[in-house]
Structure P
Amino acid sequence: MVPVTKSDQFTDFVRDVEPRLHAALIALMGTDSAREATAEALMWAWENWDRVEKMDNPGGYLYRVARTKARRLFKKPPMLPPAPVAELPWIEPGLPAAVARLSEKQRVVVVLVHALGWTQGEVARYLGLGHGAVQKHAERGLARLRSSLGGST
């Protein structure tokens, strides 16, 4: 039997954590910055693997690491990725700008829950928030979107 190396363990970890980490960071800071922040967080995880592999929620911790590093590196507002027109139904043209104007937590929660289909429990665990806080951010974020886009609250 071949022993499992640190590199093998980390490769499996990245395969599991990277897609969700990247998606959460896109919701936070937009596509370009999220790519760099994901790479920075994973590099930090490699350098601190002995600590990271023992964590209960390493993906959530790396989200916070990436968010902290990104605040130092990126000062521009988030630019959410454009929706592929052929694959999606009609989208309100003002939606990306309205989403970008939400508070950081509202934006991340609304995008993860309503655009990417995460459960509120998954978002709470990943972001290190209580379930009630996630629900409030989702409700308030949706209310602000409706108001911003001229819908009823």
Structure Q
Amino acid sequence: MNQAIQDFVASKRIAIVGVSQSDTKFGNSVYRDLKGKGYDVVPVHPTMEKFDQDPCFKNIQSINPKVDGVLINVKKDKVKAILDDAHQAGIRKIWLQQGSETPETVQYGKSLGMSIVSGGCIMMYAEPVKSVHAFHRWIWRLVKKY
């Protein structure tokens, strides 16, 4: 496991950008999974006031107290603006969930001085890893991607 992944999962207060009113969205699953593992998760959505009874913030800069990292799980065309928001908030640890990243956004985040994790699912790394995510992690270890 690389240092950026270790640093991110060691964070205790993480903003999740990509929660949704639609309960089928992966951002909702990530939020609930990390919360169940003891992380202090903070939902971010531009139009929601609450998510799972927790206050939802309109953007990263409005979160108080500040978070240690930001997990981004949105469409690729929205990522650059979220990176700008995180940069303005002084957040350096970013996880671009699979499907949200592009080579350009990864490079852009790095140009802002951010530690970027991409190409992997946080649910394979945030302990304890369970069910299908544990199996997925085992496969990645076999092919040396972990």
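Of note:
- Among P, Q, which structure scores highest (criterion: percent of Cα pairs over 22 Å apart): P
- Among P, Q, structure where mean projected area of the Cα convex hull in nm², for residues 54-109 alone as derived comes to 5.8: P
- For -10000 (helix-only ellipticity at 222 nm (-39500 (n - 2.57) for each DSSP H run of 4 or more, over all residues; to 500), calculated) the corresponding structure among P, Q: Q
- Test item: distance in nm of label points 7 Å out along Cα→Cβ at positions 62 and 118 calculated as 1.3, pick one of P, Q: P
- Each of structures P, Q was scored by mean count of other Cβ atoms within 10 Å over residues 6-13; the highest score is held by Q.
- When distance in nm of label points 7 Å out along Cα→Cβ at positions 14 and 46 is computed for each of P, Q, the one that comes out at 0.5 is P.
Every number in this text was worked out from the coordinates using simple rules, so none of it is lab data. This is a predicted model, so every value here is computed, not measured. Cβ atoms are built from the backbone, for glycine too; each structure is taken alone.
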